[in-house]
1. Quick check on the output: 14 is relative contact order in percent (Cα under 8 Å, 6 or more apart), derived from one of I, II. Which one produced it?
2. Where is FRET efficiency 1/(1 + (r/R0)^6) of positions 179 and 203 (r between Cβ atoms, R0 = 30 Å, to 0.05) largest, in which of I, II?
3. Can you tell which of I, II yields -8000 when helix-only ellipticity at 222 nm (-39500 (n - 2.57) for each DSSP H run of 4 or more, over all residues; to 500) is derived from it?
4. Out of I, II, which one gives 17.1 for mean projected area of the Cα convex hull in nm² as computed from the coordinates?
5. Given that FRET efficiency 1/(1 + (r/R0)^6) of positions 211 and 259 (r between Cβ atoms, R0 = 25 Å, to 0.05), derived from a single structure, equals 0.90, which label among I, II identifies that structure?
6. Identify the structure, out of I, II, from whose coordinates semi-axes √(5λ) of the Cα gyration tensor in Å, for residues 235-274 alone was calculated to give 23, 17, 8.
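Nothing in this text is a laboratory measurement; each read-out follows from the coordinates by a stated rule. All figures in this text were calculated on a predicted structure; none of them were measured in a lab. Cβ atoms are built from the backbone, for glycine too; each structure is taken alone.
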Structure I
Amino acid sequence: MHGLCTAFALRRAGLRRLAVLEAHGPGHDRGSSHGLTRITRSSYHEPRFVRLAIEAHRAWSALESALGGALRVPTPGLFFGPRGGRFDAYLAATLGSGAAVEQIAVAQARHRFPLLRLADDDRVLIDHTAAMVLAAETMSRLRSWLQANGVELRWHSAATQLRDGGRTMQVETTGGSLQARRVVLATGPWLDRLAGAGLPGLLVLRQTIGYFDLDAPAAATRAGTFPVWARIGRTAEEFDYGLPEHGGVGLKLARHRTAGAADDPDAAAPPIDPAPLLALAQQRFAVPVRGLQRAERCLYTMSADQDLRVEPHPRWPRVVTIAACSGHGFKFGPVIGQQAAERSLAIAD
């Protein structure tokens, strides 16, 4: 997502000779940007992320205008957690931000969203800026726009090594070598390997996502009625989230895993055990779960503070790195791409 958005911003800024290298094929599931949907919102635990989210909403509108149609489906945003827990920071940062959010009572939230289970001591935010992002559609339209506007997309062409040539960077790939005046690295789980020493430590964590069928009318599970939501508990490990049904695959639900032993992004993932996913669904949904329709994996690439970094490489002045951490990076794609493009264009020829 961040690589395509950077290419989009560079081409819109007038850069003519531009190539995107991708290790796999279009729509692959080996990284962090696949899947049908994502969440966008303004509710966050720190004011800087709330401000960036507001900026991202404007960038999404510009992207939709350029790509020819809506990429977000408005739906309520429901964010909640126990008093005295980590959710208190969400209330403090978001309510005073000027974003269109409000605090409501648990009873009101239960009445409006009867498919979700809320505890008596939960505090609740309704985010009126929230939406379900059509992630796969966004990626497809970005690829089509880039190709139609003269950007070369090199599939199955992984960058393997970078060398500083002074006025250019030499990029070695599985399809040969090339020279570039400017390079942007948006390689997610593989950033450390390609960019080398000097970058902040990144932790790669494999995530597991489930799609569920509930004992509920279909209309109650669709965007516009069912919310994008997150339940933020007392510890970092207690962060669960979900999205409305889309594409006939069921309600999306997962645990936002941000700690643990690192995963090798090139290693084969173990088979998905449905039992923990079903247990999580039974814990979070207030109606019977008929079954798990589908499960999938993706990779998070986390920094210690889960920050979003668009920075010059510490040793290569012609290289910009994007470490826009997975897990909440997709929603910021258009604004991250714009930032990376601006930094890249500032590099002197």
Structure II
Amino acid sequence: MLIFCARILTACLLFLCSLAVAQPPGVEPLIHGVRNDLPRPYITLRNWGELPSDTSEWGAVTAVEPSLDGQFIYVVHRCFENSCEGRPEDPILKFDYDGNLLLSFGAGLFIFPHGATVDYEGNLWVTDARANDQIGHQVFKFSPQGEILMTLGQRGVGGSGPDQLYWPNDVVVDPRDGDIFVADSHRGGQNNRIVHFDRDGNYLNEFGEKGTGPGQLSEPHSIAMDSRGLLFIGDRENNRIQIMTQEGEFIDEWGHFGRPSGLYITPDDTLYVADSESGPDTGAGELTGIMKGIRIGSAIDGSVHSFIEDMEPLRVDHSGAEGVGVDLNGNVYGAVVRRRMLERHVLQ
């Protein structure tokens, strides 16, 4: 029995060691509080999902949002290359878990589709983080059949007023009361704020301003909510996640998940953070030496336990997944903008 137990223990230790990947020469295991030497327990499949017959290749993929009932996966992409302006393609694709295309919709509504979320009623919300003089600056709420149920912001008119948005990045909906929170604006945009609406789209409040201090923001690129109703804000240009109450009270900030482009929190409060931009500094405050990829940990205590390494983790220009989503089977999806592809990561 002792020999058997020893063999089991040895096998387990070998398995755990196999998950940790040796770093490339010259890469430090800990940079700016971010670990580069985390276990990597996923295998990656690229370009998962059937494209529509009129679409020959992915545009820039920006968001992946599985439905909460475990039936569907929504993927948002930018039609052709990196824009939907003047394009005939549908930017929103709905798949089953085998990657079969079930529905596509949204053509003609977006310039620069960006962030997304699926609410507790199964509706899909998508932001438009650019505009021309006709469309843009809006958030759309769609039914599972692709019908427009609500819009936030003024069509083609950006601003900072209570009924306006300017290049909104992302959106999340509170499952308890339906309140809506929009992260506004994209890089170089007019606003650095979180805008709070009620379930009917009526403006309630906003918080945040440009800066680096607690509660201040510089490109709130992503937003998610944990089981307690706390807001996790991907304060990307400040290289941190800020945790706040729904009233804007600062709780904490975490820099050890990397530079947050995308956030996803599962019902058990597992936090997935997509870092697509770390190093080198292009003038937006990127931190060098940090490997691009998706870091996985706890939204409750901030611990980080796993890493999905990007295909080019130390590339000079940006290449990693910006958006991240997780299905009910635990598969992780990466929405890759620069290389225009959809990644599916499966636990070994």
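1. On the way: I: 25; II: 14.
Answer for the origin of the read-out: II.
2. Details: I: 0.35; II: 1.00.
Answer by largest value of FRET efficiency 1/(1 + (r/R0)^6) of positions 179 and 203 (r between Cβ atoms, R0 = 30 Å, to 0.05): II.
3. On the way: I: -8000; II: -2000.
Source structure: I.
4. Values: I: 17.1; II: 18.3.
It was calculated from structure I.
5. Values: I: 0.55; II: 0.90.
It traces back to II.
6. Working: I: 23, 17, 8; II: 16, 15, 8.
Structure of origin is I.
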